[in-house]
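These notes open a run of structures that come right after.
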Structure I
């Protein structure tokens, strides 16, 4: 038991790694996750709309893209884009791997988020679209203002789950090679473990991942509960009927 505590829960090693985990690792992990989530959401919506199009020239490229980026391991996509495309984009991005890492994570996220949006949009009853068209709205306007907002509302829990996956996938960026100030949580924990031969810093990095993901998990549960039950509406005080003040004949006592 003592060996386990000394190897994985040694407070001295955790304290030594804590400043880097807070100042560098946590910040870089959040930058990677939030940036790729925002870009992936926009690209995912475009893919969803293309996938639902009646035109093959739009539908087939979206399906091929989704199949490829959902089928490849995330680490392979990151390596191909980060190292392969990095040779071409080096005059633009320099030696900083972050722009290409964010691009890779965004492309992966877009494939999954696009499917989430597509399933949400398809779950909306056809009568919603038909009613909007009957009011004189065009197909694109009906989709944009009526169908898509309802579809997005239904898939919010799944969307937040994908953001949680992005937080964890950001740890794969360390394969691209990071400078000291570019390291995310996992890389800092791994470097500390390699240097000291003790795994406590990696456990501390895992705790930081939990600090990010657990609130998001509870947010998913809260959103899902609100979508299922709706908001509780309290009756207006003036609208309540005071039965005790009324006589059996309908007048006031």
Structure II
């Protein structure tokens, strides 16, 4: 497998938890301190050495992203845009980028509302045949997918928003996948909420014995609620004004 790196930013959805801020604009265009939210995942991918990036969003907002980011020249990246029709889940959004990825390429996938202080990319992460998830230890993991860990620290299952979390390790919105992820997504059936779930994708890689976890330090937020958007803004303000 070659080591050419590609990244995908998933920036769709309705942003219902941030209504009415999202009544007339996409959540990922809202300000986080002095930058539009999407600048942060874009910067995370760049920090991982990725400069060929696809942005997936709904058709009603894709023009706004193009006006904001253009070809990517200003950010020293190459940008491609894909449209997701409807809010059908994270895995469905990822599937829209299938043509962007070649058969032997691995991809870094990041949710457009995820803000990281720092991200490490372990050796071979873009050259082996494994999938990777990034985990963060937090106090309220029940809002997210939560990793169940073995005694050796390996992920043995991911539970989506469990009432009784098996650990404090939340699955953040940053994933590394081999290109066979698309073939599996095509076999998925919608969940009870009518979406193709990324947790099902990750659990499939666990069953294959091909999922590894990277444990992150420093600040992380999904910026998808009023409180987490405020936390992200305060973090960005402190970092910019050091």
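The numbers here are math on the coordinates, done by the rules we state, and not lab data. Note that the structure is a prediction, hence the values are computed from the model and not measured. Cβ atoms are built from the backbone, for glycine too; each structure is taken alone.
Work out the source of -6000 here, i.e. which of I, II gives that when helix-only ellipticity at 222 nm (-39500 (n - 2.57) for each DSSP H run of 4 or more, over all residues; to 500) is computed.
Numbers: I: -22000; II: -6000.
Label of the originating structure: II.
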Just checking, which of I, II has the largest value of relative contact order in percent (Cα under 8 Å, 6 or more apart)?
I
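Using FRET efficiency 1/(1 + (r/R0)^6) of positions 127 and 175 (r between Cβ atoms, R0 = 41 Å, to 0.05) for the comparison, can you identify which of I, II gives the largest number? Intermediate values should be presented prior to the final figure.
Working: I: 0.25; II: 1.00.
Structure II comes out on top.
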Suppose you compute distance in nm of label points 7 Å out along Cα→Cβ at positions 119 and 191 for every structure in I, II: which one lands on 3.9?
I
For P(r) over Cα pairs in 5 Å bins from 0, in percent computed as 1, 6, 10, 12, 13, 12, 10, 9, 7, 6, 4, 3, 3, 2, 1, 1, 1, 0, the structure of I, II it came from
I
Out of I, II, which has the highest value for distance in nm of label points 7 Å out along Cα→Cβ at positions 39 and 183?
II
For FRET efficiency 1/(1 + (r/R0)^6) of positions 151 and 215 (r between Cβ atoms, R0 = 30 Å, to 0.05), which of I, II scores largest?
II
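I have 23.8 for mean count of other Cβ atoms within 10 Å over residues 103-110, calculated from one of the structures I, II. Which structure is it?
Values: I: 23.8; II: 20.6.
Derived from I, not from the others.
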